[in-house]
Each structure stands twice: as structure tokens, then as C-alpha cells.
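Chemist: Scrolling down, you'll hit the structures one after another.
What follows draws every value from the coordinates through simple rules; no lab data is involved. Source: prediction; values computed, not measured. Cβ atoms are built from the backbone, for glycine too; each structure is taken alone.
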Structure I
Amino acid sequence: MTATQLILNGRVIARDKIFDNGSVLVYDGRITVVSEGKIDAPDAAIIDAKGQYVSPGFVDIHVHGGGGHDFMDNSATGYLEIAKMHARHGTTAMFPTTLSCEKTDLLDTLKVYEEADKLNIAGAQFMGIHLEGPYFAMSQRGAQDPRYIRDPDPKEYHEILSQSKFIKRWSAAPELKGAIEFGSYMVRNGVLPAIAHTDAIYEEVIEAFKAGYSLATHFYSAMSGVTRRNAYRYAGVVESAYLIDDMDVEIIADGIHLPAPLLKLIYKIKGPTRTALITDAMRAAGMPPGESILGGLKNGAKVIVEDGVAKMPDRQSFAGSVATFDQLVRNMVKMADVPLIEAICMASHTPARIMKINNKKGSLEVGKDADIIFFDDNINISKTMVNGKIMFDKHAPGS
């Protein structure tokens with residue numbers, strides 16, 4: 001790779017407009033110019049976009065696996081294969097995500113993350129770890145293993161945070177005993193506390209938001225809506241996230257976890273700057289339908305993948321997503337009638353801003369990392385660049 005690369009003849013998706021005949025100049029892995037028309041750079045290596053869209057890469061802040069691997073397999077090789085698989089679908093940055101598990105397994109996962117992070121040169125970049133659980137409401141556990149679900153334990157979460165500097169987010173149910181103190185401790189240590197797998201009501205969500213819980217994890221999934229207690233109605237987490245203007249939400253826009261009317265409603269109320277797309281993908285993403293395992297191979301649960309989603313064996317509930325990021329963007333445009341530039345915001349800048357990496361990721365702007373993807377009108381990815389390096393090229397031999 002030469003130090004300077006010039007992308008030409010693309011429909012370049014900037015923050016506030018699309019350049020129909022745009023160019024992007026990259027030097028040493030970073031963006032130096034974004035412009036309408038051709039940029040004068042005689043020494044640059046030319047990349048001809050051939051009329052395709054040139055877009056910021058997708059930022060997946062909630063992903064468990066893909067390509068037959070799960071991060072909780074605790075295999076560095078598995079981490080790398082997941083990163084490569086999702087890069088083929090436009091993801092350039094990701095936050096590997098855990099499930100509720102034994103503390104010893106979680107500590108092993110943190111160690112493997114550090115090992116894999118040093119080796120990851122051929123896929124989406126790891127940006128930190130998202131811990132999902134085990135501090136959840138049992139009634140909203142979904143596919144999370146009930147053996148490990150419990151209230152926040154200060155001694156435990158202090159120890160876990162002390163073991164890794166890469167923990168960037170921790171999802172929990174804010175109504176649990178000790179959950180407000182947990183959230184405050186996360187914020188003091190630079191970790192984002194997120195609301196998840198919860199039966200909280202509005203008053204509890206307000207208290208949690210004040211303590212730093214500013215994101216609703218997989219919005220609508222495993223969380224309370226309007227409930228009745230002794231004949232009185234209470235607003236749940238869903239209504240609370242709508243009412244709190246500064247509350248961010250993340251959504252699994254696979255068209256199955258959330259059908260088109262809900263995708264449209266979320267977009268209408270929260271908008272593209274408060275809504276992040278996520279795959280929440282498990283190991284079966286990118287794999288044929290059939291039996292699979294949710295979670296690690298050691299203690300994971302058997303699931304069935306059919307109809308574009310993972311289900312529990314009794315088929316009474318979903319067990320996980322098998323979405324890839326290109327599919328999410330395609331669905332927002334075609335199912336929810338979202339303008340492409342706003343769907344890209346939901347896939348790139350908004351998740352980057354939520355995770356506080358928007359100083360270097362999430363948009364095609366001068367000074368940011370050259371995380372760039374190329375796709376056609378149907379959001380089919382043809383090329384993926386991470387920090388200026390081509391990780392996937394559909395037309396390259398062996399791709």
C-alpha cells in the first residue's frame with residue numbers, strides 16, 4: 001500500500017450531503033481531503049469507485065460473533081474470523097460483546113480480547129469490549145442463561161474492571177438492587193452503562209438516566225413497555241426512551257426483531273442522531289440455516305436458525321440475530337423509508353458518537369481514520385478499507 005491513495009468517481013457520502021462525483025484523498029491511513037470533483041494528487045495510488053457509493057464504514061457497538069464463531073469461545077482465532085466476516089459486510093469497527101456467564105469465563109474473554117486485538121490486521125477493528133450481563137431482570141432474561149443472572153455485586157464488578165482497560169460499555173437492568181451505584185461507578189471509570197433486559201418503569205429509568213444510563217440496549221427487545229400494577233398503568237423503558245430526548249437507542253434492524261412499523265416509529269421519534277443500528281449477531285451470522293449455539297461452545301445454548309433469525313428450540317422466542325450490517329442499512333432504506341444519508345448516519349456516526357470514538361471513526365472527514373466502504377444501490381458491499389488498508393475486495397482473486 002502506498003502512503004497516498006485517491007478514491008475517484010464515487011458518490012461520496014459526507015455528513016450533510018452526497019457528492020455525486022466525489023473524491024477522497026487518504027494519506028497514511030487517514031483522510032486528508034473530501035471533495036466534489038477530482039482532487040489533484042499526481043503521486044497517489046488511484047482507486048476508481050466506478051460510480052458506486054463511497055461511505056464511512058459501519059460501526060457495530062453490539063456484536064457477539066459470526067462466521068461460525070462467538071467471542072465467548074475464548075479463541076483468538078475466532079475473534080479474527082469474526083472481524084474478517086463482518087468486514088465483508090461493511091463493518092470497519094466493532095465492540096465484541098459477551099453474554100451472562102461464569103466470572104472465570106468472562107475474565108478469560110478479557111484476556112483473549114487483548115491477544116486478538118494485537119493480531120487483528122485483516123478485519124474490522126476492535127474498539128473495546130461490551131459486557132452484556134449478568135446483572136439482569138430474570139423476567140426479561142430472553143436467551144441469557146438464568147444460571148448466571150444476578151444483582152450487581154460491587155466486589156465482583158470492581159475486580160472485573162480492574163482486569164481490563166478495554167471494557168467500554170456494560171449493559172444492566174437499572175431497577176435491580178445496587179444498579180444505580182453500579183451505573184455511577186461505570187461512569188466514573190469511563191464505561192458506558194446501558195439499560196438492558198429490564199422491567200424498569202419510567203421513574204426508575206429517570207433515576208438511571210441521571211446516574212449515566214444513556215443508552216437503551218437492543219431497543220424493544222427484552223425490555224418493559226406499558227405495564228399494569230394493581231390496576232394502575234406505568235410507562236416502561238420503551239416509553240421512557242421516547243420521552244427522554246437525550247436517551248440513545250440501538251436497534252436490530254433485521255426486519256424480524258423489529259418489523260417495518262416499529263422501525264418507522266423509532267426513526268420518527270428518535271431520529272438518526274439518537275438511533276444506532278446494531279447487528280447483535282451471533283455465531284450463525286453469515287452461515288447457512290440450521291442448528292447453532294448461542295454463546296460460547298463450552299456453556300452455550302442450542303438454537304435453531306430459520307426464517308432469518310435464531311430461535312429457541314421450542315420456537316416460542318427469538319434467541320439472537322444473524323444479521324449483517326449491510327442488511328440493516330438496506331432495511332432502513334427499503335422497509336422504513338429512511339433516506340440513505342440518514343441510514344448511514346445511524347450505521348456510522350451515531351454509534352461512534354455514543355461510544356465516544358467519533359473523533360476518529362464514523363464519518364468521512366479530514367483527520368479521521370480512512371474506514372471506507374464501497375457499495376451499489378442495493379447496499380451490496382464491494383470493498384472495505386480499515387485505516388486505509390483494503391480488508392475486503394469483492395473483485396480480488398480468492399474473495
Structure II
Amino acid sequence: MIYIDNKSNVINILDKIIFLCCFLYSLTFLTDIKINFLTTAAAFGLIKLIYVRPNIEINTKFFYLVGLFVICTFLSVILNDVSSISGENLSAYKSRFISPLIGILMIFLFKFTEKHILTFLAGLSCSLLLNAFFVIYQFSQGMTGRLVGFASNYMLLCAMNILILPIIFFLALYKSNLPNKLRIFFLTTVIVNIPAVVLENTRIVWIALFIVYLMIILVSLKRKRNAFILIVAMIICSGVFFYNSPQSIERFNSITNVSYQNQSNYERLLMWQSAGNMFIEHPFFGVGVGNYHEQYMNNYRSLYSREDQWHPHNVPLAMLSETGIVGGISYFLLFIYLFYNGINTYRKKKNIASFAYLMCLTAYSINCLTDSMFCGHNIKLPTTFFWLFTGFYLILNKYISISYDKRI
């Protein structure tokens with residue numbers, strides 16, 4: 001009996017440490033600090049497995065599709081007809097496709113409850129709110145360009161805005177039992193981030209957030225008058241900062257400009273054409289994970305291209321060009337299943353978690369059409385958060401049930 005009590009105390013201490021690390025991660029994920037608190041949390045979670053083995057019940061086919069995705073993309077490393085397997089290719093595959101899976105692994109190492117998830121989201125919201133204030137401060141000091149506050153990378157900030165803001169916005173408007181202080185905090189984060197997102201000057205983020213915010217407002221507010229007022233208020237708020245930021249106006253007006261003079265858009269068309277040609281010439285396993293840059297620069301780069309690119313700024317084309325039809329199909333099946341499952345779950349249960357996740361998934365998928373934010377080169381954090389949020393969705397909808405021996 002004493003042994004069981006001691007064992008229980010150790011597990012309780014480890015659980016507190018794990019969640020503390022997760023919360024610290026939510027407060028520091030935008031910065032370039034030396035400690036990765038999520039990896040630290042996972043390490044303590046693995047130690048916990050020495051003391052207790054959770055009873056896990058899985059009621060979803062999702063993990064079969066994850067396994068299929070991991071295997072099919074790995075096949076491109078060993079079976080592509082461009083180069084033989086190398087340490088560099090394996091390292092690229094591990095960094096981009098395997099390491100981010102720590103996000104989904106966490107849900108098996110710690111029993112996240114709704115309270116834990118809300119606390120974690122509050123930490124993320126705090127990071128985005130402080131960063132948004134800093135972006136506005138940078139603008140007030142006459143700084144121009146792609147303002148990112150204290151974030152380490154503007155593409156990272158873009159992806160995290162896309163993943164986090166739709167969730168907290170929907171919860172703030174729709175979740176009836178959300179504590180009022182937390183509701184106000186979430187809404188404040190969303191409102192302050194409107195000018196910050198404008199000043200970050202990333203067009204696909206504007207488009208994605210406009211679409212999902214509109215959907216969230218129309219679904220969550222039953223009174224049409226209130227919905228209309230909120231939409232108009234958000235448009236006016238955005239318009240004020242657009243009006244005072246000539247560069248933002250220029251970026252907005254360039255959304256549909258695909259002329260040679262608009263390098264950003266024109267270059268993407270060239271990259272997409274190059275990636276399509278890679279897939280056509282290497283249809284089964286692509287050019288192989290880790291080989292895109294070399295193949296692009298040496299064999300597929302357009303004569304009109306002015307940039308040195310490591311990916312085609314489009315996830316579907318990145319998957320097809322690097323992993324071929326084998327890896328590409330596994331990617332498409334994974335996301336089709338998530339959309340189908342999310343829509344079907346919301347249709348049956350009308351629950352908050354399903355729609356919040358669908359909005360996150362929708363915005364993320366839109367972002368992936370012009371940037372490589374899923375298993376992309378050099379930036380793996382958005383993929384980690386995608387897996388983590390997917391895990392939260394599965395837990396909250398009882399697709400995964402985790403319990404422990406009652407004797408512990």
C-alpha cells in the first residue's frame with residue numbers, strides 16, 4: 001500500500017511538471033529560446049510511462065491514416081529515382097515529418113482535460129496579445145515592412161495566427177460556460193490582433209482569417225443585427241490601419257496582380273509550374289524528401305525566376321513533387337478525412353470543439369495553398385501545433401479515451 005502511495009505521488013508530481021512545461025511552451029513558442037518546453041514535457045511523459053501504463057481506447061481511423069502518411073512519405077526517401085538514400089535525406093525526413101508528431105504524442109503522455117486545454121489556449125492567447133501590442137508599437141515608431149513584434153520569424157507568426165485565432169475567437173463568441181474573464185481575454189486578443197495582422201502584411205493570412213471570421217460570426221451569433229455590427233466593426237478597424245499603412249494598401253492591391261513586376265505572385269506561378277513538372281517527370285515517388293532545392297535549382301527553375309527557393313510555397317504541390325502520387329495521396333486522404341470527420345461530428349453533436357477545430361483546419365488549409373506550412377522546409381512548429389490541436393479535437397470528442405489503473 002505504501003508502494004502504491006509513493007508511486008501515485010511520483011505520477012502526480014510528473015503530471016504537474018509536464019503541464020507546467022506545456023504552459024511555459026504556450027508562453028514562449030514565438031521566441032527563439034534555447035529550451036523547447038514541449039520536448040521537455042514529452043521527456044517527462046516518457047519517464048511517467050515507467051510508473052504507469054495508460055489504458056487507451058481509440059475510436060477513430062485517424063491513426064491508420066497518420067501511419068499511412070508516415071510510411072508513404074518515407075518511401076519517397078528510399079525509392080525515388082533521383083538519388084540514393086543518404087543521411088541528409090533521412091535528417092530532412094525526420095525533421096519535417098517525424099519530429100512534429102510530438103504534438104500528437106503528447107495526448108498519450110498526459111491526460112488533457114478541457115480545463116487543461118483552455119489554460120493552454122490562454123497561454124497561447126497571452127503570447128499573441130503581447131506580440132500584437134509590440135507590432136502596433138513598432139508601427140507607431142515609424143517602422144514599416146512585415147512587422148512581427150518579438151516573433152522569431154514572420155512565416156511562423158503567420159501560421160500561428162492562422163491556427164490559434166480562429167479557435168479562441170469561436171470559443172469567446174460561442175462557448176456559453178466559458179469564464180467571463182477568459183472570454184474577454186480571448187476577445188481582446190482577437191481584436192488587438194486585427195491591426196497586428198494587417199501590419200504583418202501577409203496576404204493569405206488576411207484572406208484566411210476573413211473567411212473563417214465571417215463563418216464564425218454567422219454561426220455563433222444568432223441575432224443577425226449583432227453579427228452585422230461585429231462584421232462592420234472588424235472591417236472598420238482593419239480599414240483604419242490599412243489607410244494609415246501605405247505598404248499594407250499596396251500589398252492588398254497586389255493580391256490579384258500576377259504580372260512580372262509583382263515578383264511575389266509571379267514567382268509563385270513559376271514555382272508551381274516547376275513543382276508540377278517535377279511531379280510529371282517523377283510521378284510515383286517524386287524527387288524525394290530533401291531533394292527539392294537541388295532539383296529545382298539545377299533542372300526545373302524557370303529562366304524568368306529571380307529567387308532561390310527550397311519549396312514551392314504550396315503544400316499539395318510540395319507533397320506531389322517531393323513524394324509523388326504515393327505520398328501525395330496519403331496527404332490528401334489525411335486532410336479529407338479530418339474535414340469529413342469534423343463536419344460529420346459537428347452535424348451530429350453540434351459541439352463547440354468540432355466547429356472550432358474545423359475553423360482552425362480551414363484557415364490552415366487555405367494558408368497551405370500559398371505557403372509550405374505542413375511538413376515544410378525549415379519551419380516545423382506549425383506542423384507540431386496542427387498535430388497537437390488535432391489531438392485536442394480527438395480527446396474532446398471522445399475519439400480517444402485515456403484512463404489509469406484505479407489502484408494507482
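Chemist: Taking relative contact order in percent (Cα under 8 Å, 6 or more apart) for each of I, II, which is largest?
Modeler: II
Chemist: Let me ask another. Out of I, II, which one gives 4.7 for distance in nm of label points 7 Å out along Cα→Cβ at positions 159 and 343 as computed from the coordinates?
Modeler: Label of the source structure: I.
Chemist: Given a computed value of 3.0 for distance in nm of label points 7 Å out along Cα→Cβ at positions 103 and 191, which structure among I, II does it belong to?
Modeler: Only structure II yields this read-out.
Chemist: Taking 75, 58, 43 as the value of Cα extents along the principal axes in Å derived from one of the structures shown (I, II), identify that structure.
Modeler: Source structure: II.
Chemist: Can you tell which of I, II yields 34, 26, 14 when Cα extents along the principal axes in Å, for residues 231-270 alone is derived from it?
Modeler: Checking each candidate, the match is I.
Chemist: With mean count of other Cβ atoms within 10 Å over residues 95-102 derived from the coordinates and found to be 18.0, which of I, II does the value describe?
Modeler: Among I, II, the structure yielding 18.0 for mean count of other Cβ atoms within 10 Å over residues 95-102 is II.
Chemist: Of the structures I, II, report the one carrying the highest value of distance in nm of label points 7 Å out along Cα→Cβ at positions 151 and 391.
Modeler: Top value of distance in nm of label points 7 Å out along Cα→Cβ at positions 151 and 391, among I, II, belongs to structure I.
Chemist: Next question. Determine which structure produced the value -23000 for helix-only ellipticity at 222 nm (-39500 (n - 2.57) for each DSSP H run of 4 or more, over all residues; to 500), calculated from the coordinates; the candidates are I, II.
Modeler: Structure II accounts for this read-out.
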